[in-house]
Structure 1
Amino acid sequence: MAVIACVVTSQGPFAGGRSFGEVGPYEELRGELHYAADPAHPRNAAITDLALAPRDGQGRVHWSADFALLRPADPRRGSGRLLYEVINRGRRGAVRMFNLGPPITDHAAPMDPGDGFLMRRGYTVAWCGWQHDVPRDPGLLHMHPPEALAPDGSPLRGPVMVTLQTSAPSQVQLLSDRMHRPYPAAELDQPEATLWVRDWELGPARRIPRQEWAFARLERGEVVRDAERIHFPAGFIPGKVYQVVYTAIGAPVVGAGLLSARDLVSFLRYAPASAGNPLAGGVRYAYAFGSSQSGRFLRQLLYLDLNTDEAERPVFDGLIPHVAGGRRGEFNQRFGQPSSMARLSVGTLFPFADRTLDDPHTGCRDGLLSRVQARGGPPKVVLLNTSSEYWRGDASLAHTDPLAGGDVEPAPNVRIYHLAGTQHGPGGPPLTDRNEADGSRGQQTFNTVEYRPLVRAALENLDRWVSAGEEPPPSRYPRLDDGTAVPPSAVKAAFAAFPGVGWPARLPGLVQQDFGPEVSHGVAATLPPALGAPYRFLVPAVDSDGNEVSGVRLPDLTVPLGTHTGWNLRHADMGAPELLMDLIGATIPFAPTREARLAAGDPRPAIAERYASKADYLARVERAAQELAAQGYLLAEDVPVVVAHAAARYDAFGGES
C-alpha cells in the first residue's frame, strides 16, 4: 500500500450541517497523505524519473499531498459509492458540476451544495493534490513531490519550453502557464536560450535575437535579473504566440501525481481502519471524474495502465474524462508542465483513440487502452466532449482512424458522447462577450448552453453500468459514415450567411511532432520539436441555422432560439482577431421578430416566426427534454431544470409572450 499515513487535520459539518434527503448531513475532512512507493515495482515502472529520487532504507520514494473528503456524517446512510475528482489546477469543481446551483464565479469560494445531487445519492467525494506546480495558495490542494537528482546528488538540469500568449501588452512574462510555479533558469545568461514568436501556434516561427530579451523583471521601472521571468523591452504583442526554450534546474517527479490519485483511491477502497482509512469498508464502487486538464489526466492514467494498484487490485470501476478531447498532457514528463494546453507538447502526441491504430506519420501502432485491454478487465469509460474540443482540432481523433480514414467504433467498455452546440465550460446567463475574471473578449456573445444536466446523466448511467450491468445509451458523436463529421470548410458557408459573423483565418489542429529519441521515456530533448504533417481535423456538421446535427442535442439545438457553437473569434481588443479564442463558444441569438430579421439581413427565421408564443416554445422544449430522458441521455428529474433554463433564455433573447 503506497499510502503510509493519512493525517486528518480538520473535520466539520458541510454546508452548515444541511441534511440531504435520507442520507442526512455531510461532513468535510481535510488533511495530508504520506506516500512511499518502490520504483522497482512493476505497477510503478511507468513513472518517469521515480527511480532518480532519494529512497529510504527499504528502497522507497517518499512524498506527500493535501487531501479533502466529503462523506455522510452517518456512514451507514451512504451508498458505498466513491467519486474521486481529479482536481483542476488545485481547485475542486465536482460538487459545482453535479450539484446544480448558482453560477460559478469564484473558484476559491466555499463549495455551494446546490441541489445536493451527489449527497442525495449518498456519494462520498474525494480529492488530493497531484500537481507539483500549483500556486502557493491555502485554498488550493497541493502535492509535495519527490525530486529527481543527478547521479552525484545534484539537481537535474535540462531543456524546458514555455508557451506564452497575452491578451494585453506587456514587457514581462512569468515562465509558466497561467501563473503556475515556473521552472527557474539554471543560469541567467544562457546564450543558447531562445525566444520564438509565431502569428499562430503552429505558424512559422521567427527567432528573436538573444540580446533583445533577458531573464529579468521590472521593479519600479528598473530591470532586475530574475530566474523565473523574461523581460522583452520591445513588448509582447497581444495575440502573438511566444515560445521560450531554456535550461532549467530542479526536476520534481511530475508523474508522482498519477500515483497520488491511484493510491489514495486504493487506500480508501481497501485499507483497514487500523491504517487510518476514514472510509474503511465503506467503498463498494469507485469512479473518477476529471474535467479539461483533469480529463486529460485520466486519459494519461489509462494509457499508462495505472488503474491497478501495487497489490494488482482494480482501483476505479469507471471513469469520466470530460472535455479532454483526444489529448493527454505533460503529466509524466521530466520538466513537465501539467497545466499547459499548448499544441507543441508531448500531450498532443499519438495515440488519440482507445482502439489500437497505426500512426500515418510515424508508423507507430498504439491505442489509449492498448495496455489496459491487454491485461483484461478494463474499467468502464464515458468520454464527454463539447463542440470546443472538436474546433480545437483533436476531439474527432478520439473516434477516427488517422491512417485508414474511417470511423473507429468505441471499445465495448467505452461510450463517447458529444454534447452538441456547447463550449468547453457550461454556459449560462447573462448574455455577454466578456469574461470579467480574465478580461478575455469574443466577437460574439459567449455560448449560453447549460450542459451540466447531461453530465449528471452520464454519471448515473455509468453507475448503473458498473453496479447493475445496465448498458448506457449508445454513443453519440459526429461520424464520417453518415456525413455528420466534416472538415471545417464544409460549414463555412452556413456562417458566412449570418450578418456580423466572421471566419477564422487560421484553424487549430494537431501535427506530428518529434521531441527526440527519449520522449517515450518522458524526456523531451528536442525543443522546439521538429514538426511533421498535420492530422485530419473534423468538426460536427450543421444545419441551416448553424446548429450541429449530431451528438446529444439539448432543446437549445432542437428547439432553438439561436445558433450555438463551440468556437468564437478573438475580439480586436485582445489582438489577433482572425484567430479563435481558447475553449470559448458563441451564442448568436435569432432576431426576435421578422421585421428585425429583415432589417439585419439575417436568413435565420426569427423567434416570432418559429413559435406562436412563449407557452408554445416551452411546450416544445418540454417534449424534446422528455424524449432525451426517455432515451437515457437526460434524467427525468432534470426535465423541469432544462425547461426553466429555456424559459430564462427566451426572455433574455427578446422573445414575445
Structure 2
Amino acid sequence: MRKNLTTKILKAHLVEGRLIPGTDISINVDHTLLQDATGTMAMLEFIAMGLPRVKVELAAQSIDHNLLQTDYKNADDHAFLTSAAMKFGVHLSKPGNGVSHQVHLERFDVPGKVLLGADSHTPTAAGLAMLAIGAGGLDVALAMAGHSFSLPCPKVMGVRLTGKLPDWVSGKDVILELLRRHTVKGGVGKVIEYFGPGVLTLSVTDRATIGNMGAELGATSSIFPSDERTREFLFSQGRGDCWQPLAADEGAVYDEYDEIDLSAVEPMIACPSSPDNVVKVSEVEGVKVDQVIVGSSVNSSYRDLMTVCRIMEGKRVAPGVHFHVNPGSRQALENVAQDGGVLMLLMAGVSIHQSGCLGCIGMGQAPGTDQISLRTFPRNFPGRSGTKGDKVYLCSPETAAAAGIFGVITDPRKLGQIKPYPAVQNPVKYLLDDSGIIFPLDDGSAVEIKTGPNILPFPDFEALPDNLQATVVIALGDNITTDHIMPAGNKVLPLRSNIPAISEHVFEQVDAGFPARAQAAGNGVVIAGENYGQGSSREHAAIAPRYLGIRAKIVKSFARIHKANLVNFGILPLVFKNPADFELFKQGEQISFPDVRRLIENGAVEIPVLVGGCEIITLLEVSSRQRQELLAGGTLNYVKQNRH
C-alpha cells in the first residue's frame, strides 16, 4: 500500500499499537522542546523523576514567554531553568534569543524526526518535514526521561497544493483559508499533510507559518515533504548534513482530502475573536486600526520581517497607529539588520522589540479599550491580548503593513499602486550567531540548581476514591479555551512555578468566584460543551483546577492536548454519551460517581453519574495506562509507584 509521509514517520517511530486511526499508539521521541511558561513546571516534574540527565537525542529549553522582569519572579525562573538545563544536558536558548519553535526551526529541526514540545505551536517544524506534536509539560518531561509518547493514532488529511501564490499573498493567507473552510475543530484527531506541485513554490518559512497555525485547526500536527526548498534552507543554516529527501509515495492514500489552488488564494483575515472567523480582507476594508503587531509566535522569520521592512521603506506609519515588530529570533533580527531593514523600520516610525512572544501571550502590548489591533499572531481568543473585550484581527505581514501605512484595514494588493511587491526570499546563507544558546555540558553533575522563593515543589495529589461525591462548580458552553481556564498575561505568567498562587486565577475572565467555590466544594466538577480546552498546551489549565479540588470534567468533546493533561493530573475526562444530558447539570448541583474506582479498574467505558435523582451515562475513552494514571491520582504518582 502506498504510504503518506505521516504514516512513514509514525511507522518508523512506533513502539506500541497499530496505525489505525483512533486507536492508542506509542511512539519514540527524538527531540523535546520546552519554553519557560510551561518549562518551569515541566523541569520540576523531570527533577521529581530523579534522573541525572535527559535521555533523548536532543532536548531544548527556550526562555521566550516571561520576558518582562517587573519583579524577581521571572528572573528567578530564568536562573532556575538555566541551571537545570546545564545540569541535565539540555540546550538553553537565553532570553531574547527567540521564540522556541522559531529557534528550533533554524538551529535544530531535522527532517523525518519526531519532536514533542510543551507549546501548542511546536508544529512550526512542519516547515522542515519534522513530525512535531504539541503536548503538556509532563508528557514532555516523561519523553526527556526516555519514555515513549502515547496518543490516539491520527487520521491524515491530505491537502494538495497547486499553482503559485500571487503577489501580496503569503503562507498566512493559505492557513487562514483552511481555517475558513474547516474551523477550529476541523483538524481534531488529524495530521494535516501537504503535497502536490504547489508545495515546491513555498519557502520553508511559509510552510512553517502554515504548520504553526495548523494548531488552530485543532490538528495533532502538520507536515510538508522534505524537498529542494528544505535542502536550501538547511544549507543556508550551515546544517546541510541534516537533509534527506522525504515525501509521500506517488498515489498515497489519505483519510480525508482537500485541495487549494495557491494562485486563487486572496488576502484573508480572521476577525474577532476566533482564528476561524475568517473573511477576505476586501470584505472588511476601511475599519480604523489603532495597533499593528508583526512577529512573535508566527510570521516572525527573516522573510516576513524583511517583507514588512521593504513595504515600509520610505513610508511612515499612519497617525494614530502604534506599529510594533517582535522578531521571532535574534538570528532573524540580525539578518534583517545586516540588510538594512532595521533602519527602514525605525525611519517609518515602527517600534522594534526583543525577540520573543510578548503580546502574543499577553505579556505587554495590550491594546486600549475598544481599540482595533491587527496582529500576525496565531490566536485572537477573547481577552488573550490582556484587554477584556479586545478586538483583535489576525492577518499576514503584508496586510499588517498595509494597515500600518493607510491607518485602516486595507487589501495589501492596493500597495501595488504605490510600490512593487518586494518578493523577499530567505538568505542563501544566513548570518549565523549561536551566542544566545548555551550548549549542554559533557558532565553537569556538579551544577547547583537555583531556586527562588516563587518556585515551589510540585503539589501532592490524592488517588481516586472508591466513590466520588462532588459539586458542579461551573457550567460553560462550547469552545472554551485554555485562555478562559488559565489566563496568560504579565500578572499570571510569572506564577507558573507557584501552583497555589496561580490557582487563584482559574477562570478569572469567565467567573472570578470560581476558585473560592471550588475550594469550598471539596470535590468539584466542571461541565462544558464542545471542543473544551482548545488552544494552548498549558498544563496549568489542568494542574490549577486539580489543586482547587476539581476531580472530573464532563463535556461534549475535548481538545486533544487538554484531555491528555487532565489525565496527567488525575482529573476524569468524561464525555456525555447523550449530549442532551448537558442540560441536567447546573452550577451548585450535587452529583455522585458511584463505584467509580472499581469501574475504571475493570476497564469500563461507561461511567454512570447520579444527578437530580437521574442516572446519566458518561464515557471514559482513555488507554489502559491512562486508567492506571487516573487511579493513582495522576501520572507522576503512577511513575513513582512503578519506578522499580
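Rule-based calculations on the coordinates, nothing more; no lab input. As the structure is a computational prediction, the values presented were derived from the model and not from experiment. Cβ atoms are built from the backbone, for glycine too; each structure is taken alone.
Observations on the structure shown:
- For 17.9 (mean count of other Cβ atoms within 10 Å over residues 35-42, calculated) the corresponding structure among 1, 2: 1
- Comparing distance in nm of label points 7 Å out along Cα→Cβ at positions 419 and 435 across structures 1, 2, the highest value is found for 2.
- Answer label among 1, 2 for the case where helix-only ellipticity at 222 nm (-39500 (n - 2.57) for each DSSP H run of 4 or more, over all residues; to 500), calculated from the coordinates, equals -8000: 2
- Source structure (of 1, 2) for relative contact order in percent (Cα under 8 Å, 6 or more apart), computed value 11: 1
- For FRET efficiency 1/(1 + (r/R0)^6) of positions 83 and 315 (r between Cβ atoms, R0 = 41 Å, to 0.05) computed as 1.00, the structure of 1, 2 it came from: 1
- Among 1, 2, structure where Cα extents along the principal axes in Å as derived comes to 78, 66, 54: 1
- Answer label among 1, 2 for the case where mean count of other Cβ atoms within 10 Å over residues 299-306, calculated from the coordinates, equals 28.8: 2
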